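S.K.: Input: structures, listed below.
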Structure 1
Amino acid sequence: MRLRQQIERALKLEFPYFDCTLENKGTLAAVLLFVSHDEHLLLTKRTESVETHKGQIAFPGGRMDLGETDPRVTATREALEEVGLESSHIDIVGELPLLPVYASSHLIHPVVAIGKSKSHEMELTAQVSETAEIFWVPLEFFLSERTYRTEEREWKGHAYTTHVYQWNQHEIWGATAIMIKNFCDRIQKASNI
């Protein structure tokens, strides 16, 4: 219960993404930031055969299907399709702000949920055409300032700064790291209120 209350307080804070201008254009998508009962964050490594963000670390998620108007429905549907996460394990708490991803022309709805089970108790199965790997990272890893850095990168001739976390062999950066950073900053700020 403590985790849910802490996340609820965190999601109520006005806390924009750094250096991010929202334009209302792009394909709508939703991802699931899923925190297990033992406070681990669910992440996936995308396959090299997916259309966008090949081989990158991501949350379960994807485009909103025609007729879908609720990002929570999309996020839970995609989590079931990509990693076999049943909706009975998911307790949706709220959402982070809409995030534009310029590289793939998406507007992402980050849906935040907590699990009713511990990470090691959930039997997840990767959908092999989209998900190369499923793994859990302790939330406290992301809450530590020592694990976070920024890097300068270039995309289509434009320099930009991105958030980066390194978890074992996995480099977590881009939109996934932006959402993690915003989520963790909110939790830290809410716990200081």
Structure 2
Amino acid sequence: MSIVQIMNLWFSLILSLISVFTDGNAGSQICLSTEEMELYQRVMDYRREQSLSVVPLSASLTLVAQAHAGDLEEHNPWQGHCNLHSWSDHGDWTSCCYTSDHREASCMWNKPRELTSYRGQGYEIAHFSSLGASALSAFEGWRDSKAHHAVIMNRQNWQGVEWKAIGIGIHGKFAVLWFGMEEDTAGHVSSCP
């Protein structure tokens, strides 16, 4: 089996999970890879060092994060003036070109409700590394970026916001975190076998 066939099978699996999850039955099927779990631990350890609370893992937001990381890697919706918050037209979701003027912000905010039973809005930070995204490269990139750091640490525009859910996805050259202000009741997120 070629790498392309394997990647297509993986992406089909994610889309199948999305379809099951929207019926409210997939929470127990969502898992984090070793690298995704390491990223979660790095972000939570950093928050604790700053006397901030741990944000619970969300099955819904993790499904969205993993689907989006896969979409970014497989379909490159971030070409031209579209940035990393863009979604392709190659999935069971609304596509959009997210630009620096934030005109398509609702495309991001609504994605958890569009793909899952999560009731709140979602807020994404995204990382790209031409060498391949890792927990360390994503964490360090976000920590060193004023805007991304503010989201993680509830500063600037995010001051006073309490994150009650987080989702994580790493695929190929991309890593994404999705934050939410609502608790997620969709189920448990485990480590992948």
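S.K.: I have 0.20 for FRET efficiency 1/(1 + (r/R0)^6) of positions 138 and 154 (r between Cβ atoms, R0 = 25 Å, to 0.05), calculated from one of the structures 1, 2. Which structure is it?
M.R.: Working through the options, I get structure 1.
S.K.: Kindly point out which one of 1, 2 the value 32 was derived from, the read-out being relative contact order in percent (Cα under 8 Å, 6 or more apart).
M.R.: That value comes from structure 2.
S.K.: One of 1, 2 was used to compute percent of Cα pairs over 20 Å apart, for residues 74-161 alone, and the result was 55. Which label is that?
M.R.: This figure was derived from 1.
S.K.: Then there's this: Please state which of the structures 1, 2 yields -7500 when helix-only ellipticity at 222 nm (-39500 (n - 2.57) for each DSSP H run of 4 or more, over all residues; to 500) is computed from it.
M.R.: Only structure 1 yields this read-out.
S.K.: Assuming 15.6, 47 is Rg and Dmax of the Cα atoms in Å as calculated from a single structure, say which of 1, 2 it is.
M.R.: Computing Rg and Dmax of the Cα atoms in Å on every structure in 1, 2 gives 15.6, 47 only for 1.
Each value in this text was obtained by applying a stated rule to the coordinates, not by laboratory testing. These numbers come from a predicted model, not from an experiment. Cβ atoms are built from the backbone, for glycine too; each structure is taken alone.
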